[in-house]
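Read the figures in this text as sums done on the coordinates, not as results from a lab. Note that the coordinates shown come from a computational prediction; the quantities given were computed from them, not determined experimentally. Cβ atoms are built from the backbone, for glycine too; each structure is taken alone.
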Structure 1
Amino acid sequence: MVHGKIVNLYVKPGHKQSLTEVSTVQAESNMGLVGDASYGRSKRQVLLIEKETLDEFGLVPGQIKENITIEGIRVAGLSEGTLLEAGEALLEVTGDCQPCQYIEDIRPGLRNEMTGRRGTLCRVIEGGSVQVGDSILLTDR
C-alpha cells in the first residue's frame with residue numbers, strides 16, 4: 001500500500017484571503033473542509049500538493065494556497081476517481097489543478113513550469129477529522 005504523511009493543513013476563510021494554518025480540520029462528506037472558502041463546491045473542495053514538489057520549485061508550504069501539504073506519496077497525475085484516505089476522511093480525486101495567474105505572480109514562468117504539478121483537487125466522499133501527522137494513502141475501498 002502506497003502511503004505518505006500530512007505535514008501541513010490550511011483553510012482559507014474567504015476568496016483572496018490569506019490561509020490560516022491549522023493542526024486539525026473537519027472534512028464533511030460532499031462539502032469539503034469546514035471553514036474553507038471552497039466548502040460546498042463540487043469538484044474543488046480540497047487541494048493537495050506534495051512537499052517534494054514545493055521544495056523542487058523553491059516554494060514553502062501554503063504558498064500556492066493548498067489545503068493539505070503531504071510528503072512521501074505522489075498524487076500529481078492521479079486519475080479522476082482515485083481514492084485517498086486522509087486521516088479519518090476519504091477523498092476522491094477530481095483532477096489536477098491548473099496553474100493560474102496567481103502562480104505566475106509568485107514568479108514569472110512558474111505557471112508553465114508547474115503545469116501538471118500545481119496540485120491535485122479532491123472532493124470529500126466520507127467525512128472525518130484530518131490532522132497534521134496523519135497518514136495519507138491510496139486505497140481501493
Structure 2
Amino acid sequence: MDKFTKADVEKLIYRACELCGFEVYEQNIQLRKGSAVITVRIDNGSIVSHEDCVKYTAKLNSLIEDSGIEDSYTLEISSPGLKRKIRSKAEFVRFSGAPVKIILGGEKGGAVKGKIVSAGDESVVLKTEKGMEEISYNDIKNSNLDY
C-alpha cells in the first residue's frame with residue numbers, strides 16, 4: 001500500500017484508539033495529491049490530557065508507518081474541548097452537574113443554559129436561572145458543554 005485511502009486511514013485511526021484505550025470522538029481526513037491531513041479528537045471517558053494526545057499520536061504514527069503508506073501526512077490530535085458537543089443520552093448522563101447550552105429546534109426555538117441535573121430516557125432536566133426545566137431530547141437541535 002503506497003497511497004492513502006480514507007477507508008484505510010479510518011481503520012488505522014480506530015485501531016490506534018482501541019490500542020490506547022480511547023474512543024474516536026470525531027475524525028476528518030483530507031486527502032491531497034501525495035499527502036493527507038488527518039484530524040482526530042479522542043475521548044477517554046474523563047479529561048483528555050496532553051500526554052493522552054502524545055500517546056495516541058505515537059501509536060497512530062506507528063500504525064501508519066507499519067502499513068506501508070508512503071504519502072506524507074500531517075496529524076492534528078486533540079481532545080473534544082471544553083465546549084464539546086453532547087450527542088447522546090449517555091453523554092448527558094456522563095456530564096451530569098456540568099453547565100450546558102441547548103439549542104431548541106422546531107416551534108420551541110431559542111436556547112437554554114443551565115446545569116444538568118439528571119438525564120432520563122426521554123428528557124434531560126436542567127437547573128436554570130428560572131428554576132428547573134425539563135427538555136425532551138426530541139426538542140434538542142444541538143447541545144454542548146458551556147464551561
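Numbers below:
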read-out: Distance in nm of label points 7 Å out along Cα→Cβ at positions 33 and 113 - highest-scoring structure of 1, 2; value: 2
read-out: Which entry (1, 2) yields the derived value -2500 for helix-only ellipticity at 222 nm (-39500 (n - 2.57) for each DSSP H run of 4 or more, over all residues; to 500); value: 1
read-out: Origin of the value 2.4, where distance in nm of label points 7 Å out along Cα→Cβ at positions 17 and 57 was derived from one of 1, 2; value: 1
read-out: Structure with the greatest value (metric mean count of other Cβ atoms within 10 Å over residues 49-56, set 1, 2); value: 1
read-out: Relative contact order in percent (Cα under 8 Å, 6 or more apart) - structure with the largest value, from 1, 2; value: 1
read-out: Given 37, 16, 12 for semi-axes √(5λ) of the Cα gyration tensor in Å, calculated: source structure among 1, 2; value: 2
read-out: Given 19.2 for mean count of other Cβ atoms within 10 Å over residues 25-32, calculated: source structure among 1, 2; value: 1
read-out: FRET efficiency 1/(1 + (r/R0)^6) of positions 65 and 89 (r between Cβ atoms, R0 = 41 Å, to 0.05) - highest-scoring structure of 1, 2; value: 1
